[in-house]
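Next up: the structures, one after another.
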Structure I
Amino acid sequence: MAAIVDLDGLSFEYGDGRRALDHVSMGLAEGEHVAVVGPNGSGKSTLGRIVAGLETPLVEGRACVCGHDLSDSAARRRARRDVGILFQDPESQVVGATVEEDVAFGLENLG
């Protein structure tokens, strides 16, 4: 079965030169469950943000979601639509007073 998430030698640096990921490789097949664990600052959230299409400039390597290379802006837009991510503080993600307003916000801002 083809990998839904395929990372090959992925490295990522923030604009200040701080390296968050260094040569990460992994594949995740449909229906497979994994846990990404590590101490604060180890790159877990950055990895999630890349897979969700929220981070763009890779230093090296390749990141694909559902066969689409995330170096392409259209693929990142698709990942933002198809990949769900829940950050550490879910309360900070609530933008509306009701569930309907929260769902509408996401749909209105799909672009």
Structure II
Amino acid sequence: LLLLRPLRLLLLRPLRLLLLRPLRLLLLRPLRLLLLRPLRLLLLRPLRLLLLRPLRQLLRPLRLLLLRPLRLLLLRPLRLLLLRPLRLLLLRPLRLLLLRPLRLLLLRPPRLRP
């Protein structure tokens, strides 16, 4: 008995630990997640809002001030550059699509069935 108790204890502790740790982890992870996610969200949302709102308010006029001239400066040449090839690219197939039936109609008027 004197020998058995320490042996059993020696054996049982690691076994219990081995068994308990995964179980505890299995139980704890979902619990922790369930608890932490709302908590974190609750904490983070106001913080983010608090941080973001003034920043955004500061940035909006600046961005608008900067963007309008820049956009105008950039857009005009860009639009021209982009639109001309695009228009050509788009127009050619469109024109072809439209013109082919028209040309066909003009060249070969459909025979009127008696």
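One table, with the values for the structure above:
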read-out	value
Read-out semi-axes √(5λ) of the Cα gyration tensor in Å, computed value 76, 34, 14, structure in I, II	II
Per distance in nm of label points 7 Å out along Cα→Cβ at positions 30 and 62, the highest-valued of structures I, II	II
Given -35000 for helix-only ellipticity at 222 nm (-39500 (n - 2.57) for each DSSP H run of 4 or more, over all residues; to 500), calculated: source structure among I, II	II
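Coordinate-derived values only; no laboratory data. On a predicted model such as this, the values are computed, not experimentally measured, just so you know. Cβ atoms are built from the backbone, for glycine too; each structure is taken alone.
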